[in-house]
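Pasting the structures in now, so scroll down.
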Structure 1
Amino acid sequence: MSEDIFLEASPLARRAARVRSARAVGLLRTLGLDSEDLEQEALITLWRAVSRFDPDRAALRTYVERIVESTVASVLRRGCTQKRTPNAASHSEPLHTLVSLELRLDLDRILNKLEAHDRRVAQLLAEYSPAEAARIGRTSRPSIYRSIDRIRSALLAAGFK
């Protein structure tokens, strides 16, 4: 029964959504929406609300008009309002910065305990491959790999896995 009512009501909803979106075309563009988005939103809302339609209280056309009117108003209001609470990304950014800073301090503390050659290798390995680090540092690759073993041991001893 609801499907039959929806099939009868959907052309009415489409027309009502087109009329209302034509009136708000400038605002829709500002929000990055178009009339098809508004029409789809109205049809989804109508589909959800059609089971509550009571022919004794209103004509189908009136019911559909009210559904579309409130849907369009809600979509436009939702697009225009500023959020009262900041999004989750802004909450996590200070935490991310703090964790990055703590990690950097821990790494600096560990690397400062290494010999100068191993410290230099660690700095080079942050940007280059072991072969490139050997060429830039003017040392052999086996020497780089021995430094890597010492760096790895220092990191493991400090609790890094």
Structure 2
Amino acid sequence: MSVTINGSGQVPVQVIQAVKTDTFTTTSSSFTTVTGLSASITPTNSSNKVLVIISVTGSQQVGANDAYLGIFRNSTQIALGDASSSRIRSTSQLMSANAGWSTNVAFSFVDSPATTSSVTYTVQARTNTGSNLYINRGDSDSDGAVGAGRTASSIIVMEISG
């Protein structure tokens, strides 16, 4: 089956997906790989692009507003905001109307790895103040507590020809 993207004749060549169903917690103030949210792909042509799609559900410790997500190609951060003074450059910031409840971040980015070697895309997370950042759970993690659900997160990488 052939799929046309943007009418340009570009077609998906390969699709890799990783789904994380367990939880992850960090207090790191440096970007740290979220275990289970990485996908490796070997482009078949160095001019091909890679579409990276993430869907991550996470939360912060109540009272904290400093949870950040980044997408990395190998060790290089991609899809990040511009530099501005001491502000943290990231792909997204986890925020919710009710601190401690989970919120979802969905993000897509077309990358140009310019290689036919294997590349690994990872979702990484960090805080700024050492407070808890949770993936796939809320701050309250006790039975019957409001916002104490468990969720799933994913990363999809898709090589696009052309």
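Structure summary
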{"item": "Structure (1, 2) behind the derived value 0.00 of FRET efficiency 1/(1 + (r/R0)^6) of positions 25 and 137 (r between Cβ atoms, R0 = 25 Å, to 0.05)", "result": "1"}
{"item": "Per FRET efficiency 1/(1 + (r/R0)^6) of positions 65 and 129 (r between Cβ atoms, R0 = 41 Å, to 0.05), the highest-valued of structures 1, 2", "result": "2"}
{"item": "Computed 1.48 for Rg/Rh (Cα atoms, Kirkwood Rh) - originating structure among 1, 2", "result": "1"}
{"item": "Test item: helix-only ellipticity at 222 nm (-39500 (n - 2.57) for each DSSP H run of 4 or more, over all residues; to 500) calculated as 0, pick one of 1, 2", "result": "2"}
{"item": "With relative contact order in percent (Cα under 8 Å, 6 or more apart) derived as 42, matching label from 1, 2", "result": "2"}
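Read the figures in this text as sums done on the coordinates, not as results from a lab. All values reported here derive from a predicted model rather than from experimental measurement. Cβ atoms are built from the backbone, for glycine too; each structure is taken alone.
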